[in-house]
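Have a look at these structures, which come just after this line.
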Structure 1
C-alpha cells in the first residue's frame, strides 16, 4: 500500500475518446435492470457529461450509465463492477452543474444514477423529519408536504432540482434555520464496495424508531466520513425539517461602498452568534446581482476589454439600486419575538453609514399562498427590477419553497450559452479578513480579465466566498481559461490560508493537495480507510482527491 500523497497533475482538456466497458458487463447490467435502465449509446450518454465543458472535451465522459431503482440492484451493480474491475461514479440527481454535474472523475466509468430511487419513505409532522432515497429532489419533498397539508418547511438551496441526499453529501447549504444540510441529516443506509449493506447510528439496531431522530448511536459516528468521500453509496437518509413558524420575515440590507463589507460582516456576526438571525445570510456584490438578476447582457454595462471597470460598477449600483453589497437574511418564530429580532437588526445595521434595510413579513400559514400566487407582482424588466427579482427569490428560498428561477439568469453574455465554475474559499467571519479576501479575489480576476462576481455564504463563525466565473461554453478558449484559472485560484488561495470547501471534479486533487498539514496526514489517513473498505478502488475513484492505492494516478 502506498502511503504518500499524490500531487495534482497539470490540467489539460482531453479529446481522446472515453474507454469503453466490457460488453459482458453491459450484458450483465441489462439482464439485472432491463434494457431501458442501461445506457451505453455514446450519444445518449452525453447527458451525463460535464454540462459546462467544451463540446470537444472528453476527459469526464462515462463508459456506461445504469439506473437502478432498488437497494438490491445497487448492491448487485457494485458486485458486478468489482467482478469486471470497472470503476463506478455514483450520482443522486447529478445537477451540481458548476462542479461537474453528473460526469465521472475517471473517463469510462460506470455511472450509477440513483434518480429512479425517488421514494419518500417516511414523513412525520409531529417529529419534523423525513426518510428519503437519493433520487428525491427538494421539489419532491416540498410537493409531498404540501399535498399532505403538513405544517413543515423543508430547507432548500437556491435551485430546487437537486437531490436532498446528494446535496448533503457535498456539504450543501439551505436557508431555513436548518440550513446546514449535513448537520440536519440523521441516519444513513449505505452499500459498501463489496455489496454489503450497513446502517449508521441508531439504525444499526433492527427496526429502531429513532434512526432518523438521534444522530449518535453507540460507538463511532460514521456519517461525516461518508460525505464528500467514496467509501459507500448512501441509499437512504433521515432528514430533519422545520416546524412551520408563526411568523417569517425576509429581509435584505444594502451598503453603498465596496469596503463596507467589512463593517457589514462585523455587524452581522453577533446577531448570528446570539441567535437573533437563525439562518445563513448571503451577501451578493453588485456585479453578481447585475449578472444574475438584471436580465440584461454584460454589454449593457461594459463593452471594453478586460474586467468591468469602476465606471461600469457605479452604473450597476445606480441602475439596480443594490449598493455595492446586498445581504439577504431571514427571521422566524412567534410574531412578537420576530418583531423584537427585526428591531435589533434594524438598530444594528443603521449604524453602517449609508445602509438601507428592507423587509417583508408573512404569517407562516399564509406564506405558500402569498409567495406562489399568480397575482404576485412581477418585477419590472431590466436593471431596475433586479433587486425585486432577488427579493422574490429570497422570499421563497428562505421559506423552503423551491424554484429554478436562477437558471433563467445564468448567462449575462450576448450568446445565451452561459456556463460557470465556482471557486469557494473559506475564511473566518472577521470583517477585515473578509475584506482582504474580496480585494485579493477582485485583483486576481481583473488580472485575468474576468469579472469578480461573488456571493458570500455567511455562518456564525466562518464565511464562504463563492466566486462565479462565467463563460461562453461555445468558446473553447474562454472555457479553458475558466477551468485553468479556477486551479490557479485554488493554489494561490491556499498560500493565503483560504481552503476551498467544494470544487469541480477536475480540481479535486488540487484542492486535496492544499490540505497538507503534517506531511499530508489527512490524505494518507483517507487512503488507508479507502484501501480497507474498497481495496479495488471501485467506488467513485478520485472523488475529493481520494483514490486509494489501487487506482492512484502515477507520475
Structure 2
C-alpha cells in the first residue's frame, strides 16, 4: 500500500543505489543491445528500444525485484532463426515486431491462466544443450563480421564455414584487426575489473580508432553504413504483415516465447533462491508478456530476462526493482541525443561483443554436471545440441520440448518400489527387490512411490502379479507415497484384486488418502475389495501399515482354520 513514509524511506535508503546500478547496467546494455540487433538482422537502434520499453514495464509489472529484462542474446538468435527465410526482405522488420507481440501474448496467457508449471517439462539438459548450440551458432554467424567476408543469407553453419574458407580472397585485415583487438580488450578489461562496463569502453575505443585512422574508408563498416538511422518516436504501431502466413507467425512466436520463458524464469528463480524470496511465476509471466507486447507495438524486438544484466545489476548494488527501471530510463538520452554518434560504431567491434557474450551464454557448471550425471542426461544434451545446429531453431526448440516430455514419461514410468519385511518383534526392514525377501514369507508388503499414471501402471501390474504368484498369500500395497488418480491405476488395482481372489489370496490396501478413498468408492473397487481390507493413512507413520498386517494375519488364520476343518 502507498504511503508517504515508504516513499521517504525509499529516497533515503534505496534511490542512490538503484540509480547507480541502473547507470552501470545501461552502460553495458547499450553496446550489448546494438550487437544483438545485428544478430537479429535489424538496425542497431532498434536494439536500444529493446532495453528501454520492455525493461521498464517488466520491472514494474513482474514479480522479481532484481530481474533485468529486455532484448537478449538468446532471444535475438532465436528470432533470427525462426525468421531466417525472410531475411533481407522488405517486411522483415515488421515480422520481428510481430514475433515480439505474439510471444508476449503467449506469455501473458500462460501467466493469466497460471500455466507456468508447464516449463517444468523442459529439462535442464535440454536447455543446456540448446544454449550450447545457440552459442556456437552465434559465433559462427559473426565470423563474417570479424573477417570482412560476406556471409550468405539463410545458410546453415556448415555452409557459412565453407563460404568463409572460399571467400578468403576478400579477407580484410583492417576489419579483422578491429574485431580481434576489440575481443582482446574485452577480455583484458573484464580481467582487470569485472565491475567496469567493458563493452562500452571497448566500443568507444574501437569507434575512436576507426574514425581517427580512417579505417572506414578501408572496408571497416560502421552502423551508419547499414542505412539511414531510423527516426524513432513515441507512437503505437501495429506491424503490417501478410495475413495468409498466420500459422507460421504463431509457431514462430510460440518458439521464441518458449525460449524467453525458460531464460527469464531460470534467471529469476536463481535470483529468488539466492535472495531468499518466493517467486510468483504467474505474475512474472504476466509482466514479461505485457512488456513484450508493449515493446512490439513501440518497435522493440522480443524481450526476455537477461542473465548478464541481472548479475551486473545485483553486483552494482541495486536495492529494488527500480534499479532495472532506471537502467532502461538511462538509455533514453542516448537514443534521443546521440543518434549520429551511434553511427560511428564499427560493426566488427559489435561482433566482438556478440562473440564474447556467446561464450558466456552457457553455464559451463551445468554442462559439467549434466555430462557426468547418470541416466539419459548426456544423450539429451548431445541430441539437443546437434538439433540446434542442424534444424531451424523453432524446430530445435520444439524438439527439445518434446524430448523433455518423453524423458519425463520414461523416467516416471520407471516405477520405484520398496519391499518391506517384518520380523518376530514386528520391526520393519526395507529392500529394493523382492528377491531379497525370505522365500517363505506369507505376507509381502509393497510400497510404490510417485505418480501411478498410465506410463507406470504396467510396471505396477507386473510386480503385483509376481508377488501374488510367489509363495505369499497376502500382498499389502502401501500407497502412502504414491499418487493414484489415473483411471489406468484404478483398473489395475481392480484386476489384481480379482487375480488374488482366483488364487485364493488377498490384496490389502493401506496408506490410502481421502482422494484415493473417494476414487475407490466411486469406481466400485472398494466394494470389490471390502472396507475391512482398506486402511486410510494416519499421521502416525506405519500406523495403517500395522493395521493392514494385523488384518492380513487374521485373514491367514481364518483361511488356515477353514482348510484344517475341511
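No lab work stands behind these numbers, since they all come straight from the coordinates. Not measured: the values here are computed from a predicted model. Cβ atoms are built from the backbone, for glycine too; each structure is taken alone.
Consider the structures 1, 2: one of them gives 24.4 for Kirkwood radius over Cα pairs in Å as calculated from the coordinates. Say which.
1
Using the calculated result -9500 for helix-only ellipticity at 222 nm (-39500 (n - 2.57) for each DSSP H run of 4 or more, over all residues; to 500), pick out the matching structure from 1, 2.
Checking each candidate, the match is 1.
Same structure, new question: Between 1, 2, which one scores greatest on relative contact order in percent (Cα under 8 Å, 6 or more apart)?
Looking at the calculated values, the largest one is 2.
Which of 1, 2 yields 28.5 for mean count of other Cβ atoms within 10 Å over residues 32-39, as computed?
Answer by label: 2.
If we compute FRET efficiency 1/(1 + (r/R0)^6) of positions 280 and 512 (r between Cβ atoms, R0 = 25 Å, to 0.05) for structures 1, 2, which one ends up with the highest value?
1
I would also like to ask the following. Rank structures 1, 2 by FRET efficiency 1/(1 + (r/R0)^6) of positions 320 and 384 (r between Cβ atoms, R0 = 25 Å, to 0.05) and report only the one at the top, that is, the highest.
Across 1, 2, FRET efficiency 1/(1 + (r/R0)^6) of positions 320 and 384 (r between Cβ atoms, R0 = 25 Å, to 0.05) peaks for 1.
One of 1, 2 was used to compute distance in nm of label points 7 Å out along Cα→Cβ at positions 96 and 264, and the answer was 2.0. Which one was it?
It must be structure 2, since only it matches.
On FRET efficiency 1/(1 + (r/R0)^6) of positions 112 and 136 (r between Cβ atoms, R0 = 25 Å, to 0.05), which of the structures labelled 1, 2 is highest?
1
Compare percent of Cα pairs over 19 Å apart, for residues 80-143 alone across structures 1, 2 and report the one with the greatest value.
Top value of percent of Cα pairs over 19 Å apart, for residues 80-143 alone goes to structure 2.
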